[in-house]
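Next up: the structures, one after another.
Bear in mind that the values in this text are calculations on the coordinates, not laboratory data. Remember, it's a predicted structure, so these values are computed and weren't measured experimentally. Cβ atoms are built from the backbone, for glycine too; each structure is taken alone.
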Structure I
Amino acid sequence: MSDAPEIRPYPRHEPVPSVERFGHLVERDDDADFPFYNGTPTTLSVGQWVAAWAAVAVGFVALTQIPAPNNLVDLIPRALFVVIPLGVFALIAREHWTALFRRLTGRDVVLMFGIAALNIAVTAVLGVIVGALFGASGNTAADDVGKDGTLDVVAFYVGTAIQLLGEEIFTMLPFLALLYVLYAKAKLSRKTAIVLAWLISAVWFGAAHLPTYDWNVAQAFVVIGGARIVLTLAYIRTKNLWVSTGAHIINDWVMFTPSIIGGAALIAL
């Protein structure tokens, strides 16, 4: 007897019924759908999803616990943050792991910039509110960038791009795991499963940032969690991890670059 979990797949090569899709502001009016939650391109068991989620956690431990005295050395834990969960997921899903990524189009690139702009605006508003009510801690990730010269700056930008891909994997694998459990096992509707997976994965992402912001719970869960909701919209809209990663990179580089330029100017004085 097979122990494969029961699923309710839509017929292969047929689009999800419109009643099960969000409007065009959230999901594009196309045939794209999320992978793995309904048997396409393959079905993963709950145990396999647990293993994938555990690999995500191990990658996070590597990122945060391996000592890195400078941005060049920091490329190692940042790379492990990507390689560990993606490698384990490739072993689990076999050739189907590539379903996480889709070919980029011109409108995908435009969407990256649009989501980044929306996220910066949302983060700014939430940051002001949370700062006024609960106080806020700054992100010091870019404070010393450039002190070791141009190579340090290049390593920082390359490293952050790698890390932000890792952050998307860190969020979207749990999102897909939750989507599968909520839809295939709990028998919730596709829309309800998406919303719950969206919110829970944002909480997961916010919790990971608690140490970064001196354990400021409001800042981690409201500001960072709110930002995560916006960034995840890029994936929900396109089902493409490259798009949410691109939006995330644009967002963070726009936020970090002014302080890096300012720091370089002070060094030059």
Structure II
Amino acid sequence: MTTPRDPTTALPGRPPVVDRATWHSARDELLVREKAHTREGDALAAARRRLPMVELDGTVEVVGPDGPVPFRDLFQGRDELVVYHSMWYDGAPHQGQCEGCTFNLWHMRDAVYLNARGVSFAVLTSGRWDEVAPYVEFMGYPQPWYSVRGVEAPIATEEGHILCYLRDGDRVFLTYSTTGRGNEPADGSLGLLDMTPYGRREGWEDNPEGWPEAPQVGAPVGGHGSPICWYWRSDADGAAAWGPTSRPVPQWTRPGATPLETLGRQGHHH
């Protein structure tokens, strides 16, 4: 049996070492705040359920693997639909596509519990289908993808957004939309990282003095300095990186995901 070391010995860059009773006391104090946070989240969810909705034209056609289909077909016979609208760069290789959207979608590969509650899930993108299809195959995404190029306005979708729709027979309604950090509930790894001592290791986090600094990387293409979300891109060795040898982190598990000569960003789809 290993004997615990002197609890008064401080470990630089790590939480204070205390006895179990002291730890329980501090944990219980934080739990009060966590429960309040949970209750506020429940109240916000209740408010979302009371939002008004906007009727859309469900006959608008989007393009998927079987060609053009009416948008309302994405409900797959269910009454509710959640979509994620992935950003797209025309003409870019796989590694040149949006790192944030790649990260988000890597967490959205299984809709079994959505389906069990009468909710379908689909991915939208404004890319041309002939470019999108090879990317979807490369990534191995199991969820249905559709190109909404040219019909974004009629179905009220925007890049980088999670949107919720409701169907009543042949009628389709927009009920909710969010983006940015509003997408985080879909990213389970972020919630787990928030529970760890070092958190996400992003530059904006409030950390104790002496904590390890977030990895520093060069400015992204067209960016304004070091990005705070370093986990979006890395090189083949897992080091945070922007540039010719980097890819969105989830892509490194894909067959043939080797560094390319260029990110290939030839401009936004618009």
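Worth pointing out:
- With respect to relative contact order in percent (Cα under 8 Å, 6 or more apart), the largest value across structures I, II is given by I.
- Origin of the value -21000, where helix-only ellipticity at 222 nm (-39500 (n - 2.57) for each DSSP H run of 4 or more, over all residues; to 500) was derived from one of I, II: I
- Set I, II, criterion mean count of other Cβ atoms within 10 Å over residues 114-121: the highest-scoring structure is I.
- Structures I, II, by distance in nm of label points 7 Å out along Cα→Cβ at positions 26 and 58: label with the highest value: II
- Value 7.0, calculated as distance in nm of label points 7 Å out along Cα→Cβ at positions 170 and 210, assigned to which of I, II: II
- Origin of the derived value 0.90 (FRET efficiency 1/(1 + (r/R0)^6) of positions 122 and 178 (r between Cβ atoms, R0 = 25 Å, to 0.05); candidates I, II): II
- Looking across I, II, the calculation of log10 I(q)/I(0) by the Debye sum over Cα atoms at q = 0.10, 0.11, 0.13, 0.14 Å⁻¹ that yields -0.65, -0.76, -0.98, -1.08 traces back to II.
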